[in-house]
Structure 1
Amino acid sequence: MPLSTDLLVFILFAFFIAIQVFYYLFYFSRLAFYKKKNTELPAPQVPVSIIVCAFNEEANLTKNLPILLNQNYLKNGKPFFEVVVVNDNSEDDSFYLLNQLQEQYMHLHVVNLTQEAKLITGKKFPLSMGIKSAHCEHLVLTDADCIPSSEHWLSHMASSFTSTKKIVLGYSPYTKYKGWLNKKIQFETAHTAIQYLSYALAGNPYMGVGRNLAYMRELFNANKGFSSHHHLISGDDDLFINQIANGDNTTICIHPEAFTYSEPKKTEEDWHYQKKRHLSTGKYYKGRHKFLLGLYAFSHFAVWASLVACIVFPAMIMYTCILFVVRWLVQWYIFQRSFGLLKQKELINYIWVFDIWLLYYNLKSLPLIFIKSKIHWK
């Protein structure tokens with residue numbers, strides 16, 4: 001006996017609900033129930049190189065570089081770290097500012113680039129030069145416009161390294177302001193973090209963000225740097241981590257003192273431009289990661305599409321409502337806990353709005369990963 005249209009639509013709806021709940025409970029719950037270390041920070045064990053690439057960042061370097069240089073990561077009362085700033089052909093007064101700071105801070109090292117590499121586009125060449133110039137094997141990366149949340153940022157990131165954990169994925173939210181655009185940016189950033197941090201905890205890391213990221217130089221050298229994707233503008237963080245990370249060598253660091261904050265875009269156009277650059281590397285991820293990320297986004301869309309179909313064919317509407325409420329409760333609980341860990345508790349008040357907004361965002365973002373990028377990092 002053939003299935004009725006009402007029953008078939010309901011079965012499809014239930015199937016997509018099951019996929020979504022699977023993601024929430026199997027993957028995202030790992031971050032939601034993650035237990036942070038409550039022990040005191042140990043004394044610095046390894047010397048660390050902080051690497052910052054800068055192009056016309058005089059204002060940000062003036063404000064943020066002293067915070068990096070004054071991190072409380074000391075051994076015998078002296079800095080047990082260096083800060084390597086790659087001044088990438090800046091046209092402002094960054095050169096003179098960095099020279100002045102070098103006179104004040106002995107652990108500041110500046111690499112002045114006066115000619116761009118012709119074969120390596122975007123940020124990859126200056127970052128490669130920074131890594132090559134670093135004196136330490138343990139590298140911590142951030143951007144010139146990023147502000148560590150505390151003087152213990154470096155200690156938390158560095159203490160996350162172990163003999164086996166050679167990649168540390170941090171979290172880097174944006175400064176909070178009033179307005180719908182800022183809320184969207186905050187949610188998209190937190191939602192992305194929930195995914196990449198949870199996948200890492202599940203032993204399947206797929207990306208990191210260069211605003212707050214650490215890894216051993218031996219991994220960079222073993223991968224021959226960015227050589228396999230040097231022709232791409234982006235990918236110095238997410239695509240590189242996608243290539244070198246695995247369940248054995250990767251950990252996360254989400255202590256509130258280990259966040260780095262940066263300024264968000266102020267217009268829709270600028271934000272879309274930024275996201276276009278970030279999303280352009282997705283098609284180069286490993287196949288299993290593209291499948292998992294794609295299935296999550298598709299099942300989210302399919303839940304809402306099949307919900308509409310169930311309303312049109314309402315014979316199973318009571319069961320439809322029950323399943324939808326179950327999915328929403330699971331989502332709310334997992335996200336509420338995760339947002340709390342990421343210091344974004346206020347976002348849970350808009351979870352329904354954002355859940356619907358994700359339909360638009362995912363549909364708009366989908367074609368971006370198939371467009372050849374011509375965007376520079378500067």
Structure 2
Amino acid sequence: MYTRKHLKFLKNRVLEGKKFIQAVLGPRQVGKTTLAKQLTREIDIPYLYVSADAVPASNTSWIDQQWEAARLKLKTSGAAELVFIVDEIQKVENWSEAVKAQWDKDAFDDIPIKVVVLGSSRLILHQGLTESLTGRFEVIPMTHWSYEEMQEAFGFSLYQYIWFGGYPGAAQLINDENRWRDYILNAIVETTISKDVFMLSRIEKPALLKRLFELGCAYSGQIVSFNKLLGQLQDAGNTTTLAHYLQLLDWAGLLAGLQKYSKEKVRQRASSPKWQVYNSALFTVLSNRKFQQTLEMPERWGRHVETAAGAHLLNRCIESGINIYYWRDRNDEVDFILEKEGRLAALEIKSGTLYRPRGMSVFQQRHNPHKVYLIGSGGIPLEEFFSYDPVDLF
């Protein structure tokens with residue numbers, strides 16, 4: 001079984017002397033549960049693994065009951081400490097208050113239980129950790145699988161990764177694209193929206209959110225205003241509602257809206273979003289074309305390349321704490337702007353007919369970036385680019 005790099009990181013945190021709740025957060029189907037089970041085989045510490053997946057949300061005492069079971073197991077084992085792992089914790093209402101109460105009780109009574117919580121999407125961070133558990137937790141973000149990981153685990157070629165993306169559970173289905181599409185749409189997209197987004201936030205217009213997701217994925221790699229989208233939605237809605245729904249889809253690790261780079265934060269927030277899927281599979285799955293057919297269409301394939309490049313940057317930037325933007329002024333555009341500690345790296349993706357050479361020159365003159373890169377034909381080969389950590393680009 002393939003082991004992600006996060007295992008070593010989590011193991012070190014669990015074994016070190018400092019006592020914090022380890023919060024492993026990430027979208028569905030990226031291997032959080034597998035990681036937890038691999039951890040239990042890597043440590044010589046007693047553990048209790050429980051999952052809230054089938055627990056009724058109203059059963060608020062469930063966490064208290066499981067925590068008492070962990071204390072009992074520690075007591076009867078005679079061990080010096082125990083690791084308590086709670087999967088899908090966001091399924092329980094008011095989970096953060098319950099965890100805070102039990103965690104503080106252990107701290108007061110000096111009970112050496114180390115806690116790992118796993119949750120789908122950054123929604124859990126927004127709604128629980130920062131509200132009730134300030135100073136008590138550390139986050140380990142798990143993102144979508146990279147090209148290197150899909151290549152090592154499943155033998156993906158670069159073009160297969162660009163088309164089929166980084167969902168490990170779907171890797172065995174790529175030779176039957178109809179089955180692959182059904183899996184992505186039903187096992188991942190529908191489950192994420194219905195079980196994560198709808199459950200954790202009040203959605204007044206669920207059909208509008210789903211349609212926004214579909215349109216946003218179809219526009220991945222393009223800059224499209226909310227006002228323009230309103231004309232394509234059956235439900236008129238309003239731009240404030242659309243912006244809120246996009247934020248929820250972003251937290252769920254499905255779809256982001258990159259802001260335009262500007263030194264003025266107000267202008268950034270007011271800009272039209274550049275739509276960007278977190279996993280290139282989400283762009284591909286809504287296409288009515290097949291893999292080999294699209295390879296023979298340079299302009300269309302270029303959009304898949306840019307979308308996959310954006311997904312690579314988006315996921316890796318989350319892990320590295322780097323801000324990611326686009327830039328455009330009239331007809332001049334730069335695909336991606338990365339910002340870290342005041343320094344800028346500008347990236348242009350060259351594939352098909354998408355290359356815009358003048359945009360980079362104009363951006364350089366106005367913003368003096370630390371580094372500029374051309375990715376693709378005539379620049380850094382795509383195969384190399386997809387192996388880079390964005391930190392290295394500075």
Structure 3
Amino acid sequence: MAHSYTPGLRVTPLAALRKERILPLKGEVLAKEGDAVTADQVVARTELPGNVHSVNVANILSVLPDEVPGKMEKQPGDKVAVDDVIARSSTLFGLFKSVAKSPVGGVVESVSEVTGQVLLREPPIPVEVDAYVEGYVVEVRPEEGVVVETNGSLIQGIFGIGGETFGEIKMVATDPNDVLDASSISVEHEGKIIVGGSLVTSAALEKAISCGVRGVVAGGIDDSTIKEFLGYDIGVAITGTEDKGVTVVVTEGFGQIHMAHTTFDLLKLREGLQASINGATQIRAGVIRPEVVVPLAGQKAEGGPAASVVAGGLEPGTFIRIIREPHFGALGKVVELPAQLQKMASEASVRVLTVELENGGQHTLPRANVEIIEG
């Protein structure tokens with residue numbers, strides 16, 4: 001029997017989760033296998049080479065390129081500050097003098113007698129990688145980083161903005177249908193990850209930033225809100241590098257869509273606990289979903305580490321979300337999976353399923369129109 005691939009996302013109260021914490025280039029690993037780590041603990045660090053600046057010393061001093069090495073006041077490896085003299089020339093018995101100064105602070109990297117150029121490199125840029133989640137180091141990759149394992153709740157979203165951060169979960173909404181607006185947010189939410197209901201507004205995001213909120217979780221967001229918040233159209237969804245001061249995770253989709261009860265109830269259950277949140281999203285090959293991770297100290301999940309994305313077969317009772325019109329965003333459970341292909345209004349013959357929606361009623365639709373929500 002042929003099978004169709006059904007995308008899915010996890011909403012699970014307890015799972016063993018592993019996070020790779022890898023440096024962008026080789027450096028120093030600070031943690032050892034078996035170490036207990038906190039979310040903000042630095043586990044590896046390195047230095048990125050500073051930017052390179054070229055100074056045309058031959059042109060500045062009006063000398064030939066092969067004369068430049070003899071005019072240098074600073075040699076390769078020497079440190080320089082802004083406006084330090086790096087080369088000097090004099091003509092007509094010293095009556096006319098010319099100097100070349102450094103436009104940046106850093107070190108002299110090279111002097112070319114072929115081009116007359118001097119290369120200056122700015123100081124290296126330190127890069128530190130933290131553990132992101134509270135847990136234990138289960139693997140060390142020398143000079144590269146570590147793998148951290150934690151047992152906790154995982155909630156994956158549809159779309160996100162901003163990178164990794166962490167804070168205490170605070171329920172702002174009392175119902176999955178509530179709209180998260182500016183009036184719902186105050187200074188008491190500083191440093192927290194706040195949870196809304198069906199929609200987060202542009203005004204709410206601006207208020208969250210001004211109040212020092214670390215993260216916002218909501219069911220839906222309007223396209224216009226994203227554009228207003230970022231200042232540009234998002235285009236193909238590859239996010240996570242935005243530096244807006246707050247990380248956003250949207251759990252259901254675009255527009256006003258009430259948060260799934262499974263998701264809302266789990267976040268409510270974890271209120272007051274520390275969570276790690278990441279808005280990074282990639283919808284192309286190598287799918288990356290935004291997430292909320294809530295480590296649960298002292299609780300152990302059965303089985304091995306969870307996969308980052310769950311995808312698999314549908315069966316009666318599977319909880320799903322419809323991802324195409326006319327029932328876009330609706331939630332329900334699979335009732336039946338007919339084996340035979342059925343002809344749809346488009347005249348295409350496809351595999352279908354029958355779903356019972358949360359708000360009542362049954363519908364038959366293509367299996368490609370749904371995604372699994374593992375709860």
query = Computing helix-only ellipticity at 222 nm (-39500 (n - 2.57) for each DSSP H run of 4 or more, over all residues; to 500) gives -15000 for which of 1, 2, 3?
reply = 1
ask   = From which structure (1, 2, 3) was distance in nm of label points 7 Å out along Cα→Cβ at positions 33 and 89 calculated, if the value obtained is 1.8?
value = 2
ask   = When Rg/Rh (Cα atoms, Kirkwood Rh), for residues 249-296 alone is calculated, the result is 1.16; to which of the structures 1, 2, 3 does this value belong?
value = 2
inquiry  = Starting from the value 19: which structure in 1, 2, 3 was relative contact order in percent (Cα under 8 Å, 6 or more apart) calculated from?
reply    = 3
key: For P(r) over Cα pairs in 10 Å bins from 0, in percent, for residues 17-72 alone computed as 16, 24, 19, 27, 14, 0, the structure of 1, 2, 3 it came from   = 1
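Bear in mind these aren't lab numbers, they're just calculated from the coordinates by the rules spelled out. On a predicted model such as this, the values are computed, not experimentally measured, just so you know. Cβ atoms are built from the backbone, for glycine too; each structure is taken alone.
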